[in-house]
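Next up, some structures in structure tokens.
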Structure P
Amino acid sequence: MPKKNKSSSDAFVAQLKKTGAGVDAMLDKLLPKPNGPEGRLMEAVRYSTLGGGKRIRPFLTIHSAALFGVAKESAERTAAAIEMIHCYSLIHDDLPSMDDDDLRRGIKTCHIKYDEATAILAGDALQALAFEVLADEKTHQDASIRIELVDALARAAGPKGMVGGQMLDLVAHEHNFDMSEVARLQRMKTGALIDVSCLAGCILGKASEHARHMLHGYAHDVGLAFQIVDDLLDYEGDEETVGKKTGKDQTQGKASFVTMLGAEGAREQARALSAQAVEHLAIYEKKAEPLRDLANFVVERLS
């Protein structure tokens with residue numbers, strides 16, 4: 001796969017930030033402001049949600065939706081709901097009972113900034129708010145579309161998706177996972193939410209089954225490439241650059257793409273998946289350029 005030059009990479013990062021700024025504005029609008037005795041809860045929610053992040057999942061939703069001419073507000077509300085689920089998962093993932101991290105995105109994790117009980121409730125609040133947003137007619141006037149969005153996100157976040165993948169990750173050190181099992185874990189833990197980010201754009205745009213199939217293939221490959229690079233960053237990166245503790249997989253004895261393939265083998269696999277993801281976008285021609293750029297960015301990122 002040919003490497004992108006620096007100017008094109010810089011242009012994409014600018015586009016990623018611009019899309020992220022729109023989603024941040026929507027999140028700021030949708031998240032209640034702290035008020036009353038329970039205000040600490042929303043302080044924690046807003047701290048954890050508005051405190052940075054590349055907004056890759058919202059980017060996927062917004063630019064998948066753009067392929068089908070979806071209205072900006074519908075796309076941004078849906079993207080914000082998916083990001084709420086992602087942020088809730090990060091809050092809970094960082095808890096002492098899970099990964100026990102004190103840094104996320106270069107700042108204190110929610111339970112360190114506040115406390116464990118508040119962090120648990122902040123995650124719970126974000127999960128509930130996500131579905132409240134999707135069920136609101138402001139997201140889409142067609143109730144059947146809203147129901148399909150709720151169903152898709154619930155499946156992606158549930159026991160056969162993100163949460164199930166997190167459970168597999170928690171017990172990974174007790175099992176001698178092979179490559180297929182590591183890939184399944186990552187498809188559930190990370191890939192399911194990336195997949196639904198693209199699927200949501202298709203649902204909003206009432207896309208054909210063929211169009212959905214192509215974007216599903218793209219999301220599958222991008223999701224695995226993203227996780228492989230995450231494994232590489234955990235293996236090779238430093239805490240200051242990555243913005244969180246590194247070396248956890250090695251310390252905990254977990255199988256990963258890096259332990260299975262070696263660093264260079266994992267890197268080559270990520271590049272192959274990125275190139276394969278781009279091939280799935282051929283039917284969309286130039287309209288899918290932002291999604292192609294994201295597939296390249298995923299394997300070039302440093303954090």
Structure Q
Amino acid sequence: MTSFSLCAPAKLNLFLRLTGKRRDGYNNIITVFHRISLCDVLTFSPSRSGIIITCDHLAVPCNHTNLIHKAYELLRKRCGFRKGVRVHLKKNIPLEAGLGGASSDAATALRGFNRLFKLGLSQWDLYELGSLLGADVPFFLTSYQTALGIERGDKVIRLGTKKTKLYFVLFVFKKGLKTQKVYQKFTYKGGQISLTNIISKVIMLPLSLNRKDVNAIERISYNDLLRPAGIIKPHIVRLIKQLKHKGFSASQMTGSGSTVYTIINNRKEARELARQFADEEEFSTMIVQSY
């Protein structure tokens with residue numbers, strides 16, 4: 001088989017609540033994923049044996065610590081094949097940004113290996129393997145634009161049947177945040193979490209997306225990790241306050257940070273907002289859309 005390429009899209013967390021510690025050390029979460037048009041590109045080609053990873057981004061490890069490598073080893077042990085592969089990663093999704101780049105690469109690698117080696121694994125097989133690689137990986141193995149993630153985030157339920165087209169201005173900090181450090185700063189407040197309230201918000205969110213009701217999305221949007229991320233990088237909180245002061249109320253941080261996003265209805269307004277922050281030194285801006 002000749003070489004082929006697959007896109008690995010990024011995600012935003014439009015809603016993220018932590019609901020309690022698990023016995024395995026992870027946190028139970030309730031989150032809403034939304035797929036966006038910012039993509040890495042993985043190119044697969046056969047080789048004699050093993051896996052060789054190359055990347056155009058010097059900060060990306062191309063050894064056994066890379067989730068693409070781990071995906072290959074997981075499949076090799078599961079299926080017992082001896083064939084080799086060369087994977088080139090064109091890295092467009094910023095690192096340590098809360099955009100799910102590594103998880104999306106891992107999911108795309110599983111799909112690519114399944115195709116290259118003609119393993120015949122089902123969507124469910126890949127889904128189960130993906131959950132072993134990372135909590136966000138199963139979402140990227142679906143075709144859902146918007147989905148609910150529960151437990152570790154690895155149990156994924158589709159939200160809404162129609163795809164929407166919203167624009168987002170991403171504010172990507174040049175120095176990212178490590179997920180583990182952000183979670184370490186998080187503390188649970190006293191009082192019982194209202195699951196009824198959370199579920200009602202989750203149900204309303206895809207409806208608001210389809211209506212492109214930015215004000216309604218802003219009222220629902222929430223991220224429990226904003227406070228701990230803001231302790232490490234206070235500029236995140238200051239930026240969100242600045243955006244809301246300018247009238248861009250649907251502004252929030254994605255995942256464990258450090259990327260901040262603003263939801264906008266049209267590209268013209270998105271370009272104008274990005275232009276206002278063109279001279280910033282601490283972060284850069286990019287415009288993406290629902291994918």
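Laboratory data are not the source of any read-out in this text; all were calculated from the coordinates shown. Nothing here was measured: the structure is a model prediction, and the numbers come from that model. Cβ atoms are built from the backbone, for glycine too; each structure is taken alone.
Comparing distance in nm of label points 7 Å out along Cα→Cβ at positions 190 and 278 across structures P, Q, the highest figure is found for Q. Using the calculated result 1.03 for Rg/Rh (Cα atoms, Kirkwood Rh), for residues 118-261 alone, pick out the matching structure from P, Q. Comparing all candidates, it corresponds to P.
Upon calculation of semi-axes √(5λ) of the Cα gyration tensor in Å, for residues 110-181 alone from the atomic coordinates, which of the structures P, Q produces 25, 18, 14?
Numbers: P: 30, 21, 6; Q: 25, 18, 14.
Clearly, the read-out refers to Q.
Which structure, out of P, Q, was mean count of other Cβ atoms within 10 Å over residues 78-85 derived from, given a value of 27.8? Before the final figure, lay out each step's value.
On the way: P: 27.8; Q: 14.2.
Going through each structure in turn, the value belongs to P.
Identify the structure, out of P, Q, from whose coordinates helix-only ellipticity at 222 nm (-39500 (n - 2.57) for each DSSP H run of 4 or more, over all residues; to 500) was calculated to give -10500. Going label by label, the one that fits is Q.
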